[in-house]
Structure I
Amino acid sequence: MHLSPILLVTVAHLGLYAHIGWANIKSDESSRYGDLSKLQSFSWKPRIFILSDILNEPDDSMSLVRYLLYSNEFDTRGICATTSWWLQNETHPEEMRRIINAYGEVVENLNRHVNSPSASYQSAEDLLSLVTSGPSIYGKAALKEPLSDGAKRIILSLKGSEEPLFIAGWGGLNTLAQALIHISKTMSASEAATLRSRIRLYTISDQDDTGPWIRARYPDVFYIVSIHAWNEYQAATWPGIGLVGCPCTNSTVVQNPWLDENIRLGPLGAMYPQVVYTMEGDTPSFLWLVQNGLGYRDRINWGTWGGRYDRPQAGIDLGDGIDTNHFVNTLENVIGIDGQSYSTSQASIWRWRAAYQDDFAARMQWTLTSNFKEVGHPPVLNINGQQGPDPVTIRVEANATYIFDAGLTYDPDSEDNGRLEYQWTVYPEPTMFPTDLLDIKMEALEPPPGSTGVITVNDAGFANVTLGTKIRVTVPEPARNPSTGLPTDFHILLQVTNNAGKYPIRRYMRVVCEYDS
């Protein structure tokens, strides 16, 4: 038997988790506020810049409300009002300020439910200082206008750090286009290319004519987009966030009655408008960066709450100035709640619907109370002594066996972890090979009492899911990439659900299994 090379830690190491701040909270307050140092901490936060044609319809305002609830996991660098095909001659930063002011009424409560300082929420004043506007004109016409405040802040953000800048495009992109052409005209080719290399753009289809212009003029930009005919949004991936009418997924939790009852609560929830066309069409552009253990850095091809995209020719240099730094729709194979199999790009988002809606509702509860014990919190995952959310990566050999132990995972809401559920599954799509080509044997070593250790399908549409804190995996002969001949890695996904509060809260951790060549 081969064990993972990652060292196991003892329970004594849990003391390491309690080293951060909050020691100033009086002991008689601890029962109310809980041990916040035991909550998830983050070693890195993605820098995010939002471009939004807010008030073109209600969904941008919805997305901003959700974004603010998760903003403690991000480093917000800008929130910019833009135009689009649907809002061509005006911008509305005042709507952003209105929502952020409501956030200011609840931010103190929010900070009673997260680790400090690594996961603190910014003040409303800080966020208000980041609100700007792009040009109040449609599309490429803005390239003949003076540099907008929004474009100036993009440039400032790109220059300010060597870390990636994740740009969420909820509307037209002419603000970014202004920034890019200014960089090209005022810097050397190598300096401009360096700044562009920091961009990670996820845009919600093309909403003005600068999207195709950017892709053609700057093909080196990391660019996630669904490309389709004009106005044919049903062909895109992102509508999976609010898809209704398909028996594959629960439509009720993305419609107004459920949102009235579970989201439109308190000062911030009151800012969440009624659904007119679809719920939060723009949200996938940042949801993939939530630090829940699914996403990791640039790995949009790994699959996230914000969907999964991949390069048209992954890992291949096409030459002739044609690069592969654009990410487009790809398929996910999912078992729907009706028990039928679906293979669509939108499934890469709606498969996680139970998780992201329960999580949203749980966070809205945080805005309503400072009492830690009244609500639930995310579990903190640990596999073989490595604490998440970052993945565990190991080297594997064919026909060898490996033990994966999540016993050091803990529930910050409980002493005994009795309300945690553990589910393990192979996630085949990130490595491009269907499960039936990889005969991976997974055994439950500590199944829940009264359980066989396996369920047929889980709430994310994965089949043959293994239960319990510890599993044994027998590695098969590798599938090989037909283009390179190299063995293809595979991913094992652990989902842990905390049932302590009103809403189940799910977190994940990946085991990335890499074959020796």
Structure II
Amino acid sequence: MSKVLKATIGLMLITMVSKILGFSRELVLGAVYGVSTISDVYITAMNIPTVLFTSVGVALATTFIPLYYENLELGGKEKAAKFTNNIINIVLIISIIMSLLCFLFADQIVKIFAIGFKGNTLNMAVKFTKIMIFSGIFIGINHIMTSLLQVKGKYVIPGFIGIPYNIIIICSIMFSDDKYIYILPIGTLVAILSQFVFQYFFVKKDGFKYHFVFDLKDEYVKKMVLLIMPVFIGVAVNQINALIDRTIASTLVEGSISALNYANRLNSFVIGLFISTLSAVIYPTLAKISFNDKEKFISSISTSINWVIILIVPISIGAIVLSEPIVRILFQRGAFDTIATKMTSTALLFYSIGMLGFAIREILNKVFYSLQDTKTPMINGIIAVVLNIVLNIILSKIMGYAGLALATSISAIVCILLLFKSLENKIGYFRQDKIKIVFFKSLISGIIMGVITKISFCYLVKITSSELLSLLVSIIIGMLIYGILGIVMKNEEISLLIIKIKEKLRIRKFKIE
């Protein structure tokens, strides 16, 4: 097994553990605080530094690696180390200044992020934000540490940072109460600091030495600024999208922010577990073959998109028809009552409509980045935000918080349709006809599966009186139905997978004999 394959498998496994812990964090938060004022305040304050600093961090990580290699090639390790220290110090100083300004204007910032917060709720949100805003100092540096480890071939280590992060936050939620409520923001700040400490230990161990270098006139700093802007705007619009959803949600019924957050976390769990790892695996391949082998490049695109469709369509439909029992089994305990379950399951239903849009968008963005086109995803993201704002205003008046989830889904679907058109204009034919066939076959199979799964669940609940058992059995039935229908409809990818499995089994049987 090659080193690259081992690193990929290791990263996928660690990502799975991290995502499960992250989801467990949401379960604990739901059990302790439900959909309440405290959870709304905590989630809002937690997202403020994320929105303000993460966009910069992701953009830095995207552009740092190629410029590091360029410095390494031209001036060796010494020049690459000088470039790294210069970027770290520039980011550190800017982050400190931004954090101090946000601390001073925390009241105004919270009012922007949650215009519906008043009185004690607003005061608590401001205090939470003043504590957590200093996490921004470490967010940008964390992304640089991650990139530095990756250029050193240490792919698995950055995957570990989510583990101590989530464990610390889970502990802070469990140990907090009305009397010691500020354990929540302090614990979150410590959790983000732990990510930096964890990565810095391995970076230093690998030979990195920190020096104070600060040179804004460096040609590579200027080059990084030019490269970073489209990526930054593209990432920022997604953060703005989430900000707008939460801002409008703060004006609606109490608990709207929390309900949307829990439902979105369920969607993000699926996307992060399957699609993020898939995109991480295919991105280097796409970047490597984009200029040398067009046929292989097109084949990789269509195969990746087809697998996303085959995987996500049944999950999306399953989440729609079983949203309420899923939320009730996962979340309903402690402060998370039946009202919270109803609100969250409704939000999950409408978020699930756009799940395929979220998934394909991540893949298509990687395709454009591999073609060194950062402007198309940026423009597409801006269009999606504008559309989301318009739909938010319209649908929230008709459907309340559920309208915000539906608006996000619709904008994601429109977003991928525009990306498909842009990709067609850029490279021409990329097997669009085959992608459409796979989609319609998967959709028909998924709808039939959804109907049978729902009927099975309702019947099993009546005869077993166990919602958990009924849910698990009905999901297994649904998976079997979907798989059988995929074979009957001659879905090419599923047929190829079965052939490969049969080949593996024959090889193992031959070895045993």
Structure III
Amino acid sequence: MQPPPTFGRLSWRRITRRAEGPRAGATAGRRATRHPRSTVTPEPPVVHTAAGAVRGIQRPGSATFLGIPFAQAPVGDLRFAAPVPPEPWPGIRDATAYGPTPQRGDAGITLIPEPSVPGDATLNVNVFTPSADAAAALPVLVWIHGGAFVSGAPASPWYDGASFARDGVVVVTISYRLGFDGFGHIDGAPGNRGVRDWLAALEWVQENIAAFGGDPHRVTIGGQSAGGGAVLTLLGMPAAQHLFHAAWSVSAAIGDVPVDEARSRAERLAALAGVTADRSGFASVDEETLHALQDRAAHAPSRDRLASVREMLRNLAWGPMIDGELLTRLTVDSLAAGVGSDKPLLIGAADDEFTMVTMRMQRMLRFVPTGIGLGMLGLRGQDRRAYLMANPIERRRGTAGLLGRYVSDRVFRSLVARVLQARREAAAPTWAYRFSWASPVIGWACHCLDVPFWFDCLDADRVTAITGDDPPRALADAMHGAAVRLVRDHTEDWEPWREPERTTRVFDDPTPGPAVIRDGYASAALG
């Protein structure tokens, strides 16, 4: 098995191989009904957007529209520009295939299959709807993919919205510029271009989703990993508040890159490329070259395998930047100040997001005491003693297992704890969950494993590679049902997070019903 990659280019997914009326209420979480074969071919659905008509695909119980541009292709003079609305097109545009993706080339072996699609028009959306009827006014989920802000794509079979459409929800999956093109600091160019892409896509939803049967006044934003971080960024951004009404953050990895760090990385990248660190200099370098150099600009090379784990504990190199314009303060601080407090939030993480990474080092770490191992990752003194006392079960699993839990806590679960505390201070409606089902293939409740359960797509391509051949469908029913409930009703069937109970829903299998515990993130509150 290959050594773990450095944090900046992990995609946060390239970490394993296969070998190692009750429409919404009563049906949320059920498996799709098999439809009888028909000799009649349904007419392809056509919807009229502000820029022109699009022709999609009619499927049993839903219609799909793929690759609809929400902005012009970010090439040429628009490469480092803010997104520009698409030019109107004549006639009917074909929307039956995924559009080009900002992710380029082969992403390698990833947990979530997210293919790259070539082409320039990379700023596009995909819509999955139960009814392309403007009078339907159905709730809407806008999904933002993950990938550490440097990779990932909306063209994944795991993000297919068919199960949500079955349960009366319109799903929109969006693309956005990645890596340096999307988030690098460039003198003479607008900052946070990837964030501006999210805003432009949400503006497109507000303007167009009614034509697809969605209600622009019932929009929930959701995402996983970097996508979950995007959700929190938008939730804490004053400029985004009019664009959505609820939020769902899965295993969030947040950016909050200080502007000085972003500027320094841009200068290193310019030096590697042999150009000036401004818009004209970077524009003279092709996208493929900058993409190849951006990791070198972000992270110093090292042969120390544990160095790659330490990288995971640092800020993401490329991600939303505290630019003083769109983002004026840290996201958690913004949430604590009350931004987004009127919007319900469902937030949580998996128990062992990255333990599978450290377990590759089990042989190397087998003679290293757990306390020394934590010290090698920078945890010392009273904090180390407190962490060892709070995690006795993980400690008994050995140093590799404990370090995996520590990395998972520091990167993901502590962020959940801080957001919960911030939202409590702002008296904002928030529901907490933990994903605790351990994969029989991987051995842990790991990063990305929960996505096919949320989307109720256990039959999708490559799901069994990480779930095994018989994933628990009851777990998918429970998790997908919770997602539908949030999008549809802006509530959940367990108590929201409040003092002193701090109720947390645990998703595991088997469970006789809603399994709730007190303070499910106590040991993860690492600051």
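If helix-only ellipticity at 222 nm (-39500 (n - 2.57) for each DSSP H run of 4 or more, over all residues; to 500) computes to -8500, which of I, II, III did it come from?
Attributed to the structure labelled III.
When mean projected area of the Cα convex hull in nm², for residues 67-138 alone is calculated for each of the structures I, II, III, which structure yields the highest value?
III
Computed from the coordinates by the stated procedures, all read-outs in this text should not be read as laboratory data. Predicted model, so just to flag it, every value in this text is computed and none were measured.
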